[in-house]
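What follows draws every value from the coordinates through simple rules; no lab data is involved. Keep in mind that this is a model prediction, so the values were computed, not measured. Cβ atoms are built from the backbone, for glycine too; each structure is taken alone.
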Structure 1
Amino acid sequence: MKKKHTQKRDQFGAHAIVEAFKRNGVEKVFIYPGGTIGPILDVVEKETDIEIICPKNEQGAGFAALAYAKVTGKPAVYMVTSGPGVTNAVTPIADAYFDNVPMVVLTGQVGTSDLRGKIPVKQRGFQEVDTVDVLTPITKAAWLVTEPTELPSVMEQAFALAREGRGGPVVVDLPMNVQRAVISPRIVRAPAKKKSKSLPLPKKQLATLADWIVKAERPVILAGGGVIAARAERQLRSLADRFSIPVTMSLPGMGAYPSDKPLSLGLCGYVGSRYANLALYNADLVIALGTTLHVRQTGSVPARMTPQGKVARIDVDEKELDHSRVPLDLKIHADVGEALTALNALLSKKARTKGKTTAWLTSIEEWKKTHALVPEQQRGAYLKPQHVIEWASDALAGDVIVATGVGQHQMWVPRHFSFSHPERQLLTSSGHGTMGFDLPAAIGAKMAAPRTKVLCVVGDGSFQMNIQELAFIAERNLDIKILVLDNHALNIVAQFQRQNWKSHPATGGKRNPNFADIARAYGIDAVSVPSVRGAKEKITKALKRKGPVLIHCEIDPQEDILPMLMGGKELNDMNSESSFD
């Protein structure tokens, strides 16, 4: 246990902030240090048992915090200094915003006397930046606190708002003099009381949906990240299994229904399976649960996602329902977990004709056989990335968290790794699609679940965005396995460019280092897998070692993601032609 500072000290604004940490059960803070968050760090270090997690830059700290919040379901605390600390934090904050991840972000700021305010100059204080204006568009709220007495109330609002409804990041900008101001101990310890809001269940709409489900012959559930955020997997599976409804998932929804079950259709959308997209296209009822119906799920012709059927959508965000890209036949504004519990209760009282979906499920099984997700033809001794991921899925039995970067590997993982949340989780950057998410997210996952296996699957391009976090992994000796799929290209962009313009400037022929040697230089065990010969045995053995291990796999540089849904095409019209032809 950390030794506490025993000498009686004055109470500062920083104490009010740390008292809010204690009230809200904060166990770890993710930071990159700087002068303007020094007062808070001093109190955390000397007067609490809160662990300080300090990766190698602000982005690394931010993605680690984001992953920690996703795994624990609790708001993570992320702290950066002013100026470049804030601007370096923009990307992970945006990522949390678009993927609905609760974070309380504390940014240091110059003293109030040095703030530019409305004076028509660029800057008054050193490393001053207008944090609130910069971050407001990508946060649920952003405050600049200029009065120390406001700190308890603002901090309590920040934690409540980060959790409330559709989760997300909240920013509190803290001038140095506010953190260092001496204030009354009574003010420091006085929590602001705030009643949590609850949504009333729309019983009429739920009854309508129950009737539609009973009558449907070709139903499909589209499960999004909201199912996982609401911890509603059990309710979803009960609905699907009882009424034999196949389930497809968005990228953030992967694992809401187990990948290896017969009713699973896996990932849908532009790099989903052809059979998942055919099911959505031919359904007579789509039940969209906690999903934005993003263009990457529906394709770029949203009005034709389900041309012959009805679409019902349950979402906690009323604005998302009102501005849905896909036309909706039924809007249900509710927490998806509570709505599914009520829906299952309604359906338990209704009779359903036996075998109503038998013909539908038979069609889907035929599509699965006809359009199985298999690699392109073997070329020489090249490793196929799909096989590598399948081997990793088999080798890592039991509970595992998989963090990915962004690129082709990000799309091969949900296709070929078996997920079932919460035992087998996927952590990835969905809405913002950020390269470099991978390694820091794996760190955050390990901080949240130290006894769970953590696998980082990353492409050579994404890996080099935050490769410096190997140092943090080595320092903490974190048992993280890093699977690098190296095709010497930024190949998801290259594939898109080849398919549209027959060339791919600046994306291919990358001269990469030997990543195994890089890992060893950091003090991490590493294995090189240059070809298919003996690859499965090497990879399987490396994944079973203790401690951090990097596995550098040289994969086929001409392996595309196929099939793929192209722009302007409907879900039943996926492209299967190699971009190298």
Structure 2
Amino acid sequence: MPDILAVLNGVSPAWFLIVAGLLAWGAPWSPVRKALMLIGPCFALLAWFATHETGVYGVIDLGPFQLETFRFDSLSRIWVLVFILIAFINGVYALHERNRMTDGAALIYAGAAVGAVLSGDLLTLFFFWELTALASAPLIFAAGAPMAHRAGLRYLAIQVLSGVLLLAGAAVWASQTGSWGCDAIGVDSAAGVMLLLAFGVKAGFPLLHMWLPDAYPKATGVGSVVLSAFTTKLAVYALARGFAGEGALIAIGLVMAVFPIVFALVSNDLRQTLAYALINQLGFMVVGVGLGNELALNGAAANAFVGVIYMALMFMTLGAVLHRTGTVKATELGGLFKSMPVTGVCAIIGALSVAGVPLFSGFVAKTLILSGAHYAHNDLAYAILVYASAGVMELSVLKVVYCAFFGEARHHQVREAPQTMLLGMALAAFLCVYLGVDYRALYELLPFGIDDYEPYKLNNVFGQVQLLLGGAFVFALAVGFKLFPLKSDHTILDADWFYRRLGDGAARWGKAMGELLVHAINTALTAGVARLRARLFNLFNPAGALSREFPSGLMALWTAIMLAAVLLVSYFSPMS
């Protein structure tokens, strides 16, 4: 093993995942693809362990500038590790599936995310940034439904737009600074604003987030798990790398933490509910980046790490429900805990982690951000994040688990999820509990040392328990008044109203006006042509004006007039 680690030292883990994905996409035999889905992450993990010293390992010299394709430091290593872990867990979870497209795309997508995190310059980041978009879209298209196809096209268009903004911002940044380096950027220039928007699209900033609840619920069961893990967390990493301490991110993150709660509560699609819960969690991370102190940045990194795992676990449980029942609609589910108890237990563990219940991973990560807000004396941010914690308790812990596994049974006896699915969920559930208990294992991975920080202080635990009990009471009232589940399914529009309602209406109006204009032009041309034909007919027909006999005196007069005109022109013309 030491010899293998010596060979892999300085080799980017991204290439093991990408190469394995390309081979899996081309392999016609399912056992080969499934082996690659496990072998690729294993070798990537070995490469991560082998590269134990920070530094720049991959450099391409292009003369005027250098590309750093493998920069390993205290900030990138934690993101790389969790991306590799979730790629392996997904490989286990997806062993039951026989879809070559999703097998290959999931690995390439994971490798592109790892490559982007390890990029030391904006050009390399752009390459992997766009590769994540191209590799992730097939996970939506693979669902096969027309709605999935349309959602996949919208998703791909928005992700490519993010890449265009990134490239434009990088070019302007290089022209202004003479460097393509991917480090602290700020928003003091047009380049910084473009790069912030590029990262914000993938991070799900307000008004830029609509692709997330639109696409994730329409992907395949495995696809939604993979989608939940990489794109948004990669964007959080990019924000932490380039915009740490940017005050505007605090306000943006607070809005992200609060507004999804309303949409999640009224959504009938439980995967869409989780998509909104994901935006809520991203809000905590963006606030941590905006606060900028070491405690808050550690909190953003810790939340990204545990968030990848517990949100993937939640999507895994709903993927198992979808696999057995064919639906994840709240109005069509209920009482599945008797039929799928292991899946139900995993869902409860994941939900408790999302809500930040003590002894689960979410608690030891969220307290870092709350402490960072307190340390920065930002009482408003602290209060809003506390409220957002109560909201996510209702929409993730209680609504998803209650509507799917408890409540009124709406399905006959169904089988438990396949064993490979259960194994993948069990691995994620174990990490949710283990990192909540042995939190030092998580804290040792963080960018800044916090050996003296203790999350399980009495006031932290007591306050969080009070908060969770309050959220549970509100949910109990909602159930008592029969607000859950909703009585019918319906489409929820938020920021995408601008192009799915306003834009569609504008397009329809434009089409109608265009048709009226074309009709008016056609009518006018038809009438004009008809009048011209009538005049020509009156002129040239046998009884027309040109066929009449003109008096000789009149003809002589016209001849004289024309001859006089010719003489005048000749007289006044200059001599050559």
(message) Given a value of 22.5 for mean count of other Cβ atoms within 10 Å over residues 121-128, calculated from one of 1, 2, which structure does it belong to?
(response) 2
(request) Assuming -11000 is helix-only ellipticity at 222 nm (-39500 (n - 2.57) for each DSSP H run of 4 or more, over all residues; to 500) as calculated from a single structure, say which of 1, 2 it is. (result) 1
(request) For log10 I(q)/I(0) by the Debye sum over Cα atoms at q = 0.06, 0.10, 0.11 Å⁻¹, the calculated result is -0.33, -0.89, -1.05, so let me know which of 1, 2 that is. (result) 1
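Can you tell which of 1, 2 yields 2.3 when distance in nm of label points 7 Å out along Cα→Cβ at positions 41 and 321 is derived from it?
Going through each structure in turn, the value belongs to 2.
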